[in-house]
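Each structure below is given as structure tokens.
Nothing in this text is a laboratory measurement; each read-out follows from the coordinates by a stated rule. Just so it is clear, the model here is predicted, and its values are computed rather than measured. Cβ atoms are built from the backbone, for glycine too; each structure is taken alone.
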Structure I
Amino acid sequence: MSHYAVVAPPLYSHWQALQALAQALIDRGHQVTFIHQAEAGALLNDPRIAFQPVGEDSHPPGSLARTLRLAASPAGMSLFALIKDMSRATDMLCRELPRVLKQLRVDGLIVDQMEAAGGLVAEGMALPFVSVACALPVNREPGIPLPVMSFGYGTDQRAQKLFRTSQRIYDWMMRSHGRVIARHAERFGLAPRTGLHECLSPLAQISQTVPALDFPRHALPAHFYQVGPLRPTTTERRFWPLLSSRPFVFASLGTLQGHRFRLFRTIARACRRLHVQLLIAHCGGLTPGQEAELEACGAYWVTDFADQLSVLQQAQAVITHGGLNTVADAVSSSTPILAVPVAFDQPGVASRVVWNGLGRRVSRFASSKTMAKQLAALLQDKGCHSRMKEAQRQLSQAGGAQRAADIVEQALGSRSERIKATG
């Protein structure tokens with residue numbers, strides 16, 4: 001069987017998705033090794049998955065914590081500092097990966113779209129690789145706004161000009177990362193490039209989206225596969241005991257944004273206005289005192305973590321930052337979405353939720369009164385459930401981690417198959 005290496009930015013949601021894919025491959029007899037700075041190894045929780053630390057000199061203990069702090073509050077100078085950290089990680093991986101991949105005798109790579117180093121090194125070493133979009137796909141297409149932009153879908157001249165202008169601004173902001181990509185592409189003898197979208201696999205590109213979670217696409221490559229959420233197979237569920245027949249709402253801002261107490265407080269006050277039962281999961285971002293204050297403001301329960309799929313099966317609505325994983329889970333359980341985007345691709349996800357009629361969006365700076373108004377409209381929107389059914393059908397038929405594993409095996413093949421093919 002084959003040995004696959006996984007290269008991805010050290011973000012919890014990305015590694016959990018790729019871990020599910022790794023588990024499916026390991027169940028089939030393959031070996032999988034994740035490669036990144038030493039602290040990232042803590043993001044894995046399956047002992048069958050190997051981890052190879054790199055970059056000890058450039059990324060000492062404490063460097064990942066700094067990056068995650070910047071990612072939790074990506075505004076102003078913090079955003080540019082985060083882009084510099086992203087550039088340093090790509091530079092480190094481009095320097096370290098060739099040696100490590102040779103030592104590990106890797107047969108192919110599974111590369112997160114958000115880390116250019118994997119594709120650059122694989123192409124430079126003539127190793128086959130598959131790209132995986134754990135967030136919204138970075139594939140560019142005329143007429144489609146970038147994932148990080150909050151614009152709705154539009155085909156008129158004004159919209160097209162807006163999309164082009166925002167793309168130029170984004171590329172300017174990412175120029176330090178683009179220089180790193182360009183330098184290593186030249187070092188590896190590759191064609192010139194400066195962006196993540198230029199470092200994708202020519203063999204297979206896997207996305208956690210389905211058409212109902214995106215804008216209309218017309219120029220995706222033939223080897224682009226929408227498989228839906230990458231999740232481990234599990235049957236264990238835990239349900240919350242509801243106190244009455246009042247609507248039940250679940251609120252989560254994900255692992256990076258779970259510290260946003262003021263936003264949770266606004267959500268709690270909005271739910272109190274509507275007399276709905278609210279469960280808040282803050283992913284460890286709040287103190288016990290803050291938990292108690294949120295309960296005083298209107299939350300029925302406040303916890304660090306909850307079994308998201310179980311909760312969503314009970315909930316009449318979910319209030320979320322717009323992370324793709326939470327949105328996909330909500331669609332899987334046919335739970336209407338109130339998106340409150342904060343950063344990264346969350347504004348883009350929120351725009352796609354609205355475009356496809358799967359929910360509503362509200363500003364994170366909105367008052368509790370405004371948020372309550374949007375939530376009330378969502379709870380009363382009978383059409384949202386019927387629109388959810390089509391998206392739910394697409395997700396149920398997409399194939400998930402098992403189909404992604406099929407694609408990886410077919411695209412990368414095994415060592416014995418490649419030896420046989422080359423004679």
Structure II
Amino acid sequence: MFFRIGLYAAMLAAAGVPLYIHLPRYATVEMGVSLSTLGAVLLGIRVMDFAQDPLLGKLVDRRSVTPKVWAALGAVGLALGFWALFGMPVLGHPVVWLVAVLVVIFTSYSLLTILFYAQGVRLMARGGADGHYRLAGARELGTVVGILLATMLPTVLGYRGFAGIYVGLAALASLAMWRIWSRDPAPVATASLAGVLQVRRVRFLLVLAMVNALPVAITSTLFLFFVEDRLLLTNLAGPFLLLFFACAGVSAPFWSKAARKWGAKPVLLVGMGLAIASFVGVAGLQTGAVAGFALVCVGSGLALGADMVLLPALFSVTLDEENIQGGAGFGLWSLAGKLSLALAAALVLPLLEQAGFRPGQANSPQAISTLVWAYAVAPCILKTVAGVLVLALPGEARKG
């Protein structure tokens with residue numbers, strides 16, 4: 001079962017990376033969409049995506065439709081959307097085509113992600129924390145494998161080749177999961193979004209997830225700027241990313257095992273401490289610091305593995321113990337994660353622009369200093385705040 005879970009997680013993760021990394025270049029260069037138009041399109045799509053998650057969560061929880069139906073619809077939408085975007089010629093006006101395809105892709109992706117995490121709650125219902133941590137380790141290891149594949153394949157095979165591989169991966173993962181989709185046993189006591197938010201531990205974990213995701217969201221947003229404009233290591237941006245995600249993937253099973261042995265709270269604090277320790281020296285890195293930044297990628301990648309495994313697992317355990325439906329819960333969880341991404345972009349990008357920072361150009365010491373502060377110092381402060389929230393976390397998940 002855990003191999004099937006990991007394969008499906010890889011399929012979902014492989015869909016996310018192209019939308020954030022490859023789409024801007026592809027839409028402007030291959031489809032001829034202007035940067036300003038693309039920005040407006042992505043803003044509109046993100047607003048739609050942001051708003052629909054809680055609604056999709058309620059849809060997933062409806063007992064009149066089985067999870068297999070939603071899984072089939074989402075997989076078909078995701079596969080066809082990726083082929084339409086990267087694998088076939090544009091039909092009609094490029095902007096209209098882009099909007100239509102992205103609506104299908106983002107809706108299908110959000111539906112499957114919420115359904116998948118909610119299914120994890122059902123699979124491990126009443127099984128205790130150990131089961132949730134074990135499942136989370138397999139799930140997040142698969143997630144990182146999918147990220148690595150999606151990072152490399154478009155470069156190696158081209159966009160059309162990647163689209164073809166992805167359609168095959170979607171079909172394979174869907175077949176592997178088909179026997180696992182089930183609704184029983186399903187917690188049903190709390191179904192409404194308002195009811196979910198009335199549970200104190202749920203509210204606390206949603207706030208913790210949002211605060212804890214902000215440092216990663218900020219560093220992800222500014223990663224290329226720091227590597228290319230501060231370190232002047234443009235050609236190594238790809239290898240640094242691969243090293244970072246590879247370390248996260250390798251560490252996932254170990255964080256899962258540690259949580260089962262010592263509990264999630266102390267292990268999560270160790271991961272957060274490692275993340276802070278990894279970034280403490282970033283501000284002092286000078287131009288050409290290959291070895292120094294590689295160590296940062298290793299340490300922060302290992303720490304990311306803890307976040308990816310333990311926080312969703314803690315949330316799953318809470319939903320299980322509080323008898324809350326997984327779709328409603330993870331609809332809000334997905335919303336919290338996307339809010340962090342939106343806040344990161346809204347906070348740091350205008351700050352850099354105000355400081356006079358211009359990507360790919362000669363920048364003043366003040367502009368570079370602002371970049372370093374935003375990339376290296378602010379995440380450490382936010383991670384410290386997240387650590388304080390973990391210390392105040394109400395209750396420890398029960399052991400299985």
Compare FRET efficiency 1/(1 + (r/R0)^6) of positions 302 and 318 (r between Cβ atoms, R0 = 30 Å, to 0.05) across structures I, II and report the one with the greatest value.
-> I
Name the one structure among I, II that volume of the Cα convex hull per residue in Å³ of 128 was derived from.
-> II
Supply the structure label, taken from I, II, corresponding to FRET efficiency 1/(1 + (r/R0)^6) of positions 30 and 310 (r between Cβ atoms, R0 = 35 Å, to 0.05) with the calculated value 0.70.
-> I
If distance in nm of label points 7 Å out along Cα→Cβ at positions 54 and 86 is computed and equals 3.3, the structure in I, II | II
With mean projected area of the Cα convex hull in nm², for residues 62-269 alone derived from the coordinates and found to be 14.7, which of I, II does the value describe?
-> II
Given that semi-axes √(5λ) of the Cα gyration tensor in Å, for residues 46-149 alone, derived from a single structure, equals 25, 21, 13, which label among I, II identifies that structure?
-> I
With Cα extents along the principal axes in Å, for residues 222-389 alone computed for every candidate in I, II, 56, 31, 27 is reproduced by structure II
Test item: helix-only ellipticity at 222 nm (-39500 (n - 2.57) for each DSSP H run of 4 or more, over all residues; to 500) calculated as -26000, pick one of I, II | II
When relative contact order in percent (Cα under 8 Å, 6 or more apart) is calculated, the result is 17; to which of the structures I, II does this value belong?
-> I
